[in-house]
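Below you'll find a set of structures to go through.
Every read-out reported here was derived from the displayed coordinates using simple, explicitly stated rules and does not represent laboratory data. Small disclaimer: the values here were computed from a predicted structure and weren't measured. Cβ atoms are built from the backbone, for glycine too; each structure is taken alone.
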Structure 1
């Protein structure tokens with residue numbers, strides 16, 4: 001019986017990153033669900049604990065730092081990795097995301113370049 005793809009939840013508005021994440025995830029055996037609201041992310045994460053949550057800190061559809069804090073407040077989600085990415089010029093936003101509980105915060109270019117390795121690392125921890 002085929003194994004069900006492991007799930008990644010993502011909050012990403014930028015179409016370039018949507019395509020890049022989707023392609024890299026498929027190659028790594030993950031299924032990605034792109035969500036548009038903080039409540040959707042929290043509800044889906046509660047229903048099916050994801051392998052990883054990806055948050056674009058520049059997303060306009062949510063308040064990303066608040067979302068990270070809410071996810072970290074959920075006892076059942078404390079062990080889920082939250083990878084965030086942000087424009088390299090927004091150091092304050094990066095610091096706030098780290099303080100809220102993001103597992104890793106990368107510049108957009110570093111996230112893009114290292115995405116296959118990030119997913120590989122998370123696929124080996126399952």
Structure 2
């Protein structure tokens with residue numbers, strides 16, 4: 001049996017966690033051909049959980065492996081080029097600006113960081129053992 005249809009539910013992929021989520025839109029093949037799967041991923045966005053964190057003033061740090069990413073060494077990495085390790089951290093915008101000594105646009109929800117950056121941040125906040 002053919003599972004394709006002339007309609008599909010649109011999904012985006014979360015920039016931060018990589019999860020697919022529904023956008024609420026329906027896609028239609030104008031020729032009414034059975035050419036689409038049940039769900040079609042059409043772009044990037046923020047899932048509801050990550051959007052809430054961004055709205056609350058957090059920036060997501062997404063750890064990526066530069067050797068496995070598509071644009072190793074590039075200044076600006078595209079989401080589809082990033083090989084995510086699965087490690088995430090969220091920092092308030094003001095803290096991000098202080099720690100990295102760089103401002104971040106209000107519209108920017110996440111940054112890709114190299115392996116080890118999140119561990120260094122955790123070490124900065126870990127209580128001293130004594």
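General remarks:
- Distance in nm of label points 7 Å out along Cα→Cβ at positions 29 and 101 from the coordinates reads 2.8; which among 1, 2: 1
- Origin of the value 1.10, where Rg/Rh (Cα atoms, Kirkwood Rh) was derived from one of 1, 2: 2
- When distance in nm of label points 7 Å out along Cα→Cβ at positions 45 and 69 is calculated for each of structures 1, 2, structure 2 comes out greatest.
- Winner on mean count of other Cβ atoms within 10 Å over residues 37-44 once structures 1, 2 are ranked, highest first: 1
- Looking across 1, 2, the calculation of helix-only ellipticity at 222 nm (-39500 (n - 2.57) for each DSSP H run of 4 or more, over all residues; to 500) that yields -15000 traces back to 1.
- Entry that produces 23 once relative contact order in percent (Cα under 8 Å, 6 or more apart) is calculated, selected from 1, 2: 2
- Which entry (1, 2) yields the derived value 14.5 for mean count of other Cβ atoms within 10 Å over residues 93-100: 2
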